[in-house]
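Every number in this text was worked out from the coordinates using simple rules, so none of it is lab data. Just so it is clear, the model here is predicted, and its values are computed rather than measured. Cβ atoms are built from the backbone, for glycine too; each structure is taken alone.
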Structure I
Amino acid sequence: MTLEKQYHFPSELYYESQARLWVLFEGDTATIGLTELALETFGDIVYISTIKPGKLIEPGQVIGSVEAAKMVDDLVAPISGEIMACNEEVQRNPALINADPYAGWLIKVKPSAWERDAGALLHGPALKTWIKQHPGGFGQ
C-alpha cells in the first residue's frame, strides 16, 4: 500500500519536510497540527505541550513536545511568526488528536514571512513527489 493511499493528506494544507506537521494558512493566521502519518509513527499521543501565546518563533525552533506510546519528541516550528493561541483543550485531552489530527490543532500563528516559509513546505506537486520518494513514511 502506498503512503498516499494509507494516509490522508488534505490538499489545502502545507506540510513540513517530514510530513509530521500540517499548516493551514487562512487570512493572516496559520494553524499548525500533527498529521496522520505522525500519529502512526508516534503511537497514541498521551501528552502535548506548546510554548505560550505571545512568543516569537522561527523555523526549526522547538515550540513544544509530544509524548506518545512509542516515543517522546520535540515539536519544531515549520514557519516564523508570533504564537497567537495554543489549543488548551488538546493539551488537556490529547486523545482529541488521536481521534482526528486535522481537527485537533496545536497552535495558531500570525506568520511574519509566510511567502518565504511556504516555499520551504511541501504542498501540491512537491507533496506528491515527497510521497513517491517516501512510500513507507518519513522513517524510510
Structure II
Amino acid sequence: MNQLFVFGTLKRGFPNYELGMNGLRFVGCCRTCEVYPLVVAGEWFSPVLIFEAGLGSRVSGELFEVDDAALERLDFFEHVHLPMGHNRLKIAVEMVTSASGGGMEGVLDAWAYMKNRSQLQVIHSELTDEYHHDTRYILPADRASHQ
C-alpha cells in the first residue's frame, strides 16, 4: 500500500473527492514536515503545491492509503503524463489526527502531487498553509466551456 497526501480539491468534502478519492481509506489529517508554497494557480484556479522546500508554510492536508491501481488512476487525473501536469513526489508528512484514533503516528513518507514553479503560468493567491475551496475553481467537467 502507498500513502498519498492530498491538500486541495481531492480532500474529503471538496469538489474532486468523489472523482478521485471515494472508496480509498482515509488515514487521518497531517501536515508537511518541510515548508512548501501552496497557492491557487493556473487557468482553472487550482490549488498547487510548489516543489520548493524551505519557502512557504507547513501545509495541512489529508493522508489516504492507495493501491497501485488507484495511484495510476490519480496520476492520469493529475496529468502526470503531460509536460505541464503534476509531478508525483515523495515527501515527509507528520500525522496530526488519525481516523481510528490510533495507528499511524509520527513522520511518514507519502506521495504528493506537486509542480515546479516554472510549470505555473499565473499565480492567483498569496501563500497559504491550507486550501479552502476557492469559488473561482473550474471543475474538470466544466473546462471545455471555458476555453
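In this comparison of I, II, the computed figure 1.00 for FRET efficiency 1/(1 + (r/R0)^6) of positions 28 and 84 (r between Cβ atoms, R0 = 25 Å, to 0.05) is attributed to I.
In terms of relative contact order in percent (Cα under 8 Å, 6 or more apart), which of structures I, II is highest? Evaluating relative contact order in percent (Cα under 8 Å, 6 or more apart) on every structure, the highest lands on II. When helix-only ellipticity at 222 nm (-39500 (n - 2.57) for each DSSP H run of 4 or more, over all residues; to 500) is calculated, the result is -6000; to which of the structures I, II does this value belong? Value -6000 for helix-only ellipticity at 222 nm (-39500 (n - 2.57) for each DSSP H run of 4 or more, over all residues; to 500) corresponds to I out of I, II. Looking across I, II, the calculation of distance in nm of label points 7 Å out along Cα→Cβ at positions 12 and 124 that yields 2.7 traces back to II. When FRET efficiency 1/(1 + (r/R0)^6) of positions 60 and 132 (r between Cβ atoms, R0 = 25 Å, to 0.05) is computed for each of I, II, which one produces 0.45? Source structure: I. If log10 I(q)/I(0) by the Debye sum over Cα atoms at q = 0.20, 0.21, 0.22, 0.26 Å⁻¹, for residues 52-115 alone is calculated from each of I, II, which structure is the one that comes out at -0.94, -1.00, -1.06, -1.22? For log10 I(q)/I(0) by the Debye sum over Cα atoms at q = 0.20, 0.21, 0.22, 0.26 Å⁻¹, for residues 52-115 alone, the value -0.94, -1.00, -1.06, -1.22 is produced by structure II.
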